[in-house]
Structure formats: structure tokens, C-alpha cells
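The data blocks that follow each hold one structure.
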Structure 1
Amino acid sequence: MNFLLDTHLLLWVSVAPQRLSRSAHELLSDERNSLTFSAASIWEIALKNALRRPHFSINTRDLRSQLLENGYRELDVTSHHAVNIDALPLLHKDPFDRLLIAQATAEGLTLLTVDDAVAQYPGPIRRV
């Protein structure tokens, strides 16, 4: 299967793998699955980093390199993705999550998420 990971999962894969559920771990370690991360997630992490929040310090350059070295595919953000956001019901106001949902839909990927609000959207979303 082809999966797009949400930002939480990317962070957990990289810095807190013990937080992954058993099903998430199984999907992410199955070599038959293709794993993708969005440039939007890297952007979101970089913005949070810039806020200098306590207990949040992720080097986005290292994170991106690590993901690519481990076989993850990078998905750029395009205007095609952006215009598909307006088709989503307003169940959740986080613009990054909404963009990830639009990207997954447009690209034929299943979005893997740990977020209950994101999992409520119609479309190719799987909560793990």
C-alpha cells in the first residue's frame, strides 16, 4: 500500500518510536508498503521549532535527510493539492492537516494518522 504519514507519525517515527501503536509499527516496517512524507509536515515542524517551545527541538534538515535515507518518498505541495482543500468539510481547522488530507486524496495515498479529528474526514484515511 501507499501511505502518507501525518506530522505526528513522522515525529514519532524519528524521535519517539515507542509511542507508535503496534499497527503503526507493523505498517511502517512492512517493506511492501511505500511511505511518503509531505513537505507540508516539514514546514509545520520548522514553524513549531521557530516558536522555541520547551521540549520541542527537531532539526528539520536532519529529519528530512533521515526520512529520505530510510526510503521515504517526499511529496511536494502543489496548487493542485491546495485547491482540493475547499472540497473538505470543515471538521477540523488545522491547515496543515487539511492540506495532508487533500494531498492524500489527490495522490491516491492513504493518510496514516493518530489524530481522531483527522480520522473523521471522508477519504483515504487510516487511524493507527
Structure 2
Amino acid sequence: MQNSCTLNRVAVVDDDQSVCTSLRRLLYAHGYFAETFTSAADFMRSGAIRYTHCLLLDFHLGDATGLDLLRETAAAGYHRPTIFMTGSGEEEIRKRCFDSGCLALLEKPIKVSKLLDALTIAFRPS
């Protein structure tokens, strides 16, 4: 378990509010502070990228894809460890996500152990 929630900030972007709520609770229980957003636009407008340490992005968002959002954050000069989530096991999605440099692609329903393993890598000291 992580010691300080304020140092372990995760931005969760998923267009399903129930997924956001569940992940926020789960992450908090494991020592992470999760801020949730139901669209890429809401996330970018919030300015949260400035203090977020890791991105947990749904691949299929209502207003964009997780890849679109990752490109937008990079274009703004922010490079964060990124974990993608998807309800689709399509090989093309998997390839595109890993080509983007993501740490992991988790299939929904997400296995808690896989998420925690990916977060451990994301928060590993450089």
C-alpha cells in the first residue's frame, strides 16, 4: 500500500460514471488519490494534468479516444505514465495502445491485481 495519497495522483477518464466511481474507491483503498472525469474535454479543461502523476484512460470515450487524449496531453508538454482500459479485445486497439508507449492495456472488467501491478510500475521511482 502506498503511504501518501497526495503523492500518488491518478486521473481516471472513462465515459461511464459508475466505472469512475468504482475505480476512485478502489484506488483510494489502495493508497492512491484518483480524480475522475467522464470526458476528455472535461479532463483537459480541469487543468488536472498539471498535478496528475498517472493516466488511467478508457480507450473509447464519448468525445474522443484515449489515444486522442494522450496525444493532446503530450502536445501540451505533459508526458505521464498511461494505462489504457477497454471493453474490446481487438488486436488493432492493443497494438495502437502499446505503440503509444502505454504501460498496460487492461480489459474490462478490470482485474484488480493487474491494475495494481501496472500502477506499481507507473509510480516506481526513476
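Below are the figures for this structure:
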quantity	calculated
Value 2.1, calculated as distance in nm of label points 7 Å out along Cα→Cβ at positions 35 and 75, assigned to which of 1, 2	2
Parent structure of the calculated result -13500, given that helix-only ellipticity at 222 nm (-39500 (n - 2.57) for each DSSP H run of 4 or more, over all residues; to 500) is the read-out and 1, 2 the choices	1
Given 14.4 for mean count of other Cβ atoms within 10 Å over residues 59-66, calculated: source structure among 1, 2	1
Which of 1, 2 leads on distance in nm of label points 7 Å out along Cα→Cβ at positions 19 and 51, largest value	2
Parent structure of the calculated result 21, given that relative contact order in percent (Cα under 8 Å, 6 or more apart) is the read-out and 1, 2 the choices	2
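Each reported figure results from applying straightforward, stated rules to the coordinates on display, with no laboratory input. Being a predicted model, the structure only gives us computed values, none of them experimental. Cβ atoms are built from the backbone, for glycine too; each structure is taken alone.
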